[in-house]
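What follows draws every value from the coordinates through simple rules; no lab data is involved. Keep in mind it's a predicted model, so treat the numbers as computed, not measured. Cβ atoms are built from the backbone, for glycine too; each structure is taken alone.
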Structure I
Amino acid sequence: MKATLTNYHTHTSYCDGRCQMRDHIRFAIDRGFTSLGFSSHAPLPFPTAWTMEWDRMDEYLAEFHRMRRTYGHRIELYIGLEIDYLDECHNPALPRFANLPLDYRIGSVHLLRDPEGRIVDADLPADKFKRMVEEHFDGDVREAVRQYYARSTAMLRHGGFDIVGHADKIHYNASYMRPGIMDEPWYDALVRSYFEDIARQGLQMEVNTKAYQELGVFYPDARYFSFLHDLGIRIQVNTDAHYPDRIDSGREAALHALRRAGYRHVMELHDGEWTEAEL
């Protein structure tokens, strides 16, 4: 089958998205999407401004099924979660997540721990990331990067998810703080080793286009697309949309970059099955 308009990384007002499910669905239908998946930030063991709480989980699932009954004849709809790896006690493999009636799970890393054990958010605008590293890691961006990849690798080891979310997302902020860091051998080795682990696990990865419109970057960076292709990693393109009008932002540019890197297929969900769609 030929590739169509799809997105499986979508946030709504159940977490830090800025609209309801219905708004995304209507926009997706108007744009000609064939399938759309929701992936609210899963609950963490402490309150945040950007994750869903457990007491809204039933509502989240019920709202989705109402939307599927209303719009399912016009677009394929799927329900998932973006689940953070925090540590051995909180990760996507927890039975509480595994037992939810979901179509898929995205595993992501947003949080680090500083040397005092305090949890810090690394998913920040570049200037705030720089201040975070200065405050919590004594300005040592290399240590923050190493921990990001150590936690990402631990997430792979624990499992419990289907899709690796925005791999190498730290690259933009790290480059802002230390220009040229991506060309340093130690950094490149960390990234490639992580991707090799993903390939061994047989997991899908997303090319996340959320930042493309403003920053001109993908997660992971396009420099690695050929390497991912050579590893045989299956790719899907997701926009990490928090607003309806961003649901296809950067998608076409990512598909062109994947073609140049040798990819001829991307992964799509149709009739409940992951399918290779020809570019």
Structure II
Amino acid sequence: MRKTSLSFFIWLLISWVVGAQNDQPTPLLGPKDSLLLSVEGGKKFIHHPIKAKQTLFSISRYYQIGLEELFDNNPSFRNDPTLKAGTRIKIPVPNKAIKRYKSSSFVASKNTPIYYVVQPGDNLFQISKRYFEMPVDSVLKRNKLKSNSLKPGQRLLMGWMGIEGIHADWRSAQTSPESEALKGHYQEEKKNRKEISGQGVCFWPKDSKEKGSLYALHREASMGTIIQVNNPMNNRIVYAKVIGRIPSGYERNVEVVLSPEAALKLGARDPRFFVKTKYLK
């Protein structure tokens, strides 16, 4: 890791106050917006409409997705991370986030409609049954279709997503080449070293635009070693490289400070949350 990135990260952490407010991400969508949906390789992707002042970090928080995964699905942002209002960004969406029907508690003003974009070769049975597990008649009625005929590019209303965004526990744990490499290194080193367990508060700079890798600050773990951090609320685990000590001024119950990328892989929504840790000595 370059020295400038390390210095910036530590400076950013010191500038933050551990007792940061427990605010929720500001809704990025409203009922008058629309999400387009596509299916690729059996996976569903929504195409989020970018608005002014939105950032990759605010979008990653809203959809509970790591920045690295955003880059994987939108490779052009690696060279130019500038977001242009009016364009769309591709994001994988868990089935649980899609409301296929209006329940008794459904409030239109708190939901954004989701439209499936018909592709060449699609048919109504495939879309209804295989992609959304819905009766064909329900899709016909909802979209006021007079026949089963479809045209490429046609938009079908298939459901809604709450304007509050995606909850962390709706996503399965995501892995990345870096995460797998750190995990492998930890497991190999574990054969010859003693494993130390701990628990306490994890802190991360929630509003940071830092796009760094998986790294951490800890009080005891040796510099350059790997630490395992577990979020018991969803049982997600992330492995991060220890790059420094927790600065003075932090409460003693702060067990570890994580980079934004590492925290998001744990499904973090608040700047402080409980974790369990393991490191090698």
Structure III
Amino acid sequence: MAGSARDIKNKITSTKKISQITKAMHMVSASKLRRAEKVMKDYRPFLKSVKDTIGHILSSNIDVSHKMLERRVVKKTGYLLITSDRGLAGGYNNNLFRQFLNDVKGKHETTDDYAVGIIGNKGYGYFKNKDVQIINDQVIYNRDDVQFIDIILLIQKMIDMYLLEEIDEIIVYYNKYVNSIKQDIIAEKILPVEKIEGDEKQVLYVLEPSPQEVLNTLMPVYIQNVIYGYILNAKASEHAATMTAMKNATDNAKEIVDNLTLHYNRARQAAITQEITEIVGGAAALK
């Protein structure tokens, strides 16, 4: 009985230590989430300015065109999956994988009908041994301080594949940040660009050397930065999912400690009762 109480005591101690770790990780994730939200907010004005300029060109009576704006028959689809580098984020990655696989199973007859670009160590590790054509031949890490330079090669490669008609559309799958406890899996088609609306305010600038040249320059920049914005959003979702998972783990650890403490008290009480019974029995035997 004493051994049983000792084992329970050891479990209580180890569970409390785990609880301290998960609580600290929850606080770290909360701090990272606030920082990620600020980065998202600070990034929006730049993307808006690019979008407004393109919208101004397309809404004017200027004869311009671009391959990214033209629809064509879809023979092959390019997908971009935004995943995380680490786990401990609940169903953040697995839910995305499940949704993506269900969608491609219903949309495509064979794996030759699509190719996948993957950002994040978890996603690359999950798909590299599956019968899927992966566009990037190495892991593209999705670190906490997201840097444009980390992902530009993959994004540009997918854009080039589209322009060369190796793929006919690009769809991005990511976890969209709604709030700290809710993230939605979203599939956004970014190419071909179906509609760009700029600011309706009067524009006070002229375009040099020509509207067509400006459009040719800005369209790839716009697509690159739309994807970068999705990555920033997905990173905020990752921190929110990690924060929620660590809070749940801390709460579960507390519940386990409470249950183990109850069992420990019962085991200790039984041991004390046994000791008293033995003492009483020994005293009775001496009479």
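Taking helix-only ellipticity at 222 nm (-39500 (n - 2.57) for each DSSP H run of 4 or more, over all residues; to 500) from the coordinates of each of I, II, III, which one would give -22000?
Derived from the structure labelled III.
Supply the structure label, taken from I, II, III, corresponding to distance in nm of label points 7 Å out along Cα→Cβ at positions 193 and 225 with the calculated value 0.5. Can you show the working numbers first?
On the way: I: 2.7; II: 0.5; III: 1.1.
Computing distance in nm of label points 7 Å out along Cα→Cβ at positions 193 and 225 on every structure in I, II, III gives 0.5 only for II.
Match the computed value 1.14 of Cα Rg over 2.2 N^0.38 Å to one of the structures I, II, III, and report its label.
The correct label is II.
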